[in-house]
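Got some structures for you, see below.
What follows draws every value from the coordinates through simple rules; no lab data is involved. None of these values were measured; they are calculated from a predicted model. Cβ atoms are built from the backbone, for glycine too; each structure is taken alone.
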Structure P
Amino acid sequence: MNQLAEELNSVLKETAPGRLLSGLGKRFYFPKGIIAQSGEAKKSAYTANATIGMAYSRGKPLILSAIAGSMPTLTPEQAVAYAPTAGVDQVRSEWKKLILRKNKSLNAGDISLPVVVPGLTAGISLMADLFLDENQVMIASDPCWDNYSLIFEERRAGKLRGVPFFSRGPGLDLDAVGRAVQEEAEKGAVRIILNFPNNPSGYSPTRSEAEALAGLFKAAAEGGADVLVLCDDAYFGLFYENTIYPESIFSLLANLHEKILAVKIDGPIKEDYVWGLRTGFVTFGSKGLGEEQQGALITKLMGAIRSSVSCANTPAQHIIIKALEDPRTQPEKIQFQEMMQRRYNAVKAFIAANPDHPVLTPLPFNSGYFMSFRCEKINAESLRRELLSKHGIGAISLGERCLRVAFSGLDEDQIPAVYRTIYDTAANLNP
């Protein structure tokens, strides 16, 4: 094993992150090669910098006029230069400030400086590289986002343990989650991914549910298990009910117990309506994890980034900075939130006015972009195909029993007719 990897492992030796590392995670390090040396030169090479594979003229990166014309508010450095492996320093600092503002129970010392990754999918995949070995179990909701299977099972050869997060009640099935956590804890380690607002259900926990989930993980840790909680916060903040816990569940876990490693994977992609910028952040939190140990984890992650995608998109990071600084951003986000709230209200109103459908049962939903139906007696894929081929309505089937409808993509005035068609088509498929 590389000496640099061994040094990082030594720093993390007595911590939950160190024990949770996969074989690949243990081998990761950040080489003191081109990128590290270029970073040193950027700070100290005042005469000339001949380290990085970029083309400059008079101290500025070369840039095509067509590119410059498409990015009139960005400098050449902001538009076409390589970003540091962990991301542009300013956007990392600003995102940490944003996390703290949105999660007021967090303290700055509880969490690491966020690392920039090329989208939340990359963040989740990189965490799988670091913390999941072959045949190790990752708990997730059932149904869940279909990319989890590709990431955890196909790429890492782990086992995705689907747990029905929703039974017949109005919220989370905490008993089912608790049983799965306890059973994995008895094996020595718990790995779980929480996605709130949930995709596909569109549900976020209430305060009491969030605290109960945190209690499950604390109990597992107190029983001797190491616990990894990945918080997939892609849709964070898109809340439509005042009963929802107003922070990320990460805020309850980041300083909860020495044996719990919480990882917040978030970004502006859904929160700020910039899907194509493909920029996300990874932030670590674990009680008692000092700056040196946080730095070792970040360096491991930088090794994973360097060996896969090298770095995240530079102009996207600077565009995010500009958006955060622009006084128009917050009023427009409020306007968009209100638009989404009206769409959510329209869906809720339709369902309330049309109860007891013979084959469709809505899963609990209160947030995010989606809601989903549990299909009874009919196949979800058959319903999806019927809606698309005969009515021109697109929806998503997940497995045989779940149909996801993204009301985020429907104008408010479309919702009654679209949902009426879904209800009628499903009823007609009922044998």
Structure Q
Amino acid sequence: MDSVARGSVVNLVTRLLAVALGLAVALYTARLGPTQQGAFALFTAVESLLLALMSGFGVAVARRISHHGERPAGLVGASVVACIAAGLVSAGVLVLVSSFAGDAYRSLWLLALAAPVMFVTPNLSGLWLGSGRMVALARLTLGAPVLTLVGIAAAHLMGAMAAVGVVLAAWVAARIGVAGAALIAAARGGWIGRPNGTALRNEQRFVLVIGATNLVGLLNYKVDIFLVEHFLGLAPTGVYSIAVMVAELLWLVSSSVTTAAYARIGARDARESARITVRAVHASVLLLCALSPPLWALAALVVPRLLGTGYATSVLALAVLLPGVAVYGAASALSAWFTNHAGRPLVPAALATASLAINVAVSLLAIPRLGIVGGALATTVSYVATVALAGWLFMRASGTPAAVLLRPDWRALGADIARLRTAH
């Protein structure tokens, strides 16, 4: 676990910096008012869904590197071409949506400007994910928020009016810049070869299933945002998005552990892969449960004072969200086992679909009656149910006894923490 420990440290530090930068962007937008924050939340939610739909290329590349020990330059070249083509199609769709979907989605024309290269960065990240190069991933992760803040600052120096449009324009420009940098880095590293259509076709089913799985999984995270806007409007959406943003800070920990362990979860040795997965599940959930109460207390103290009393109700929604988010910390490691080790992406796809169905059903009942708290309740119910089912399927598929998955190995976790302290 030494390499995983070091990778976890790099990942966690990177993500903490990225979150600090992202919070600075969110703080700027939120202080413009709940309605402006609601527009920003919808914009970024749509972007996230598109990225999820096209995320399968990066996972396929990462698996060829970590699981099969290959250097798939031809596959990477073909993936880049496919991502650019899909981006051009997406740009057209975004223009149509911004024209006809109503005022809440009017700003999506800006996202259309970045769409031709929007899918390049996350899919090239599979190169460094699969080879366990956490520092290279860190550069990609930090690039976009840094450039966004630089863009906002530059706009103000030029006398631009404080508005959500300034934030979105800087957001889009940053993503174009990072995509260009990722292409240059991959080309210099010899990772991009002549497009190999056969290699891409061989991965076609895997890529489509991963994309569909991630889309449905992210919809499970984001559908409440869209439903809150539908039932309650943009201003409550802005308030609710703050609760969601704070709650998802917990996933910094679980995603850092899973990302660092990803290559070893994909190992051919079934027992070793299952052991690493269980360790990642235990570390993630226990840390998230420990961090939830202080995070809520800090939010209850800071959010109304920093953003204004109009955001006070987000604190109650956060209290309902946190238990589900903490339990859902197990999901990333379990999904990684099914996709990267077992090569069975249909399992996470089915789990995500079930979770989405639960979330939508509870949201339709709860949001009109309970407001934004209803959205939080629906999310927590769906998260807990999904992790329970995922754990049961993992035990059956891997042969892991229930006692091993449900009872943490405190000695092993202590050793992991000691390695984290000494990692460098």
One of P, Q was used to compute log10 I(q)/I(0) by the Debye sum over Cα atoms at q = 0.07, 0.08, 0.13 Å⁻¹, and the answer was -0.38, -0.49, -1.18. Which one was it?
P
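A value of 14.3 was derived for Kirkwood radius over Cα pairs in Å, for residues 190-293 alone; which structure in P, Q was it taken from?
P
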Working back from -13000 (helix-only ellipticity at 222 nm (-39500 (n - 2.57) for each DSSP H run of 4 or more, over all residues; to 500), computed), options P, Q, answer is structure P
Comparing FRET efficiency 1/(1 + (r/R0)^6) of positions 222 and 350 (r between Cβ atoms, R0 = 30 Å, to 0.05) across P, Q, which is largest?
Q
For structures P, Q, calculate distance in nm of label points 7 Å out along Cα→Cβ at positions 94 and 374 and state which one comes out highest.
P
Name the one structure among P, Q that distance in nm of label points 7 Å out along Cα→Cβ at positions 278 and 302 of 3.7 was derived from.
Q
Winner on relative contact order in percent (Cα under 8 Å, 6 or more apart) once structures P, Q are ranked, highest first
Q
Looking at volume of the Cα convex hull per residue in Å³, for residues 206-261 alone, point out which structure of P, Q has the largest value.
Q
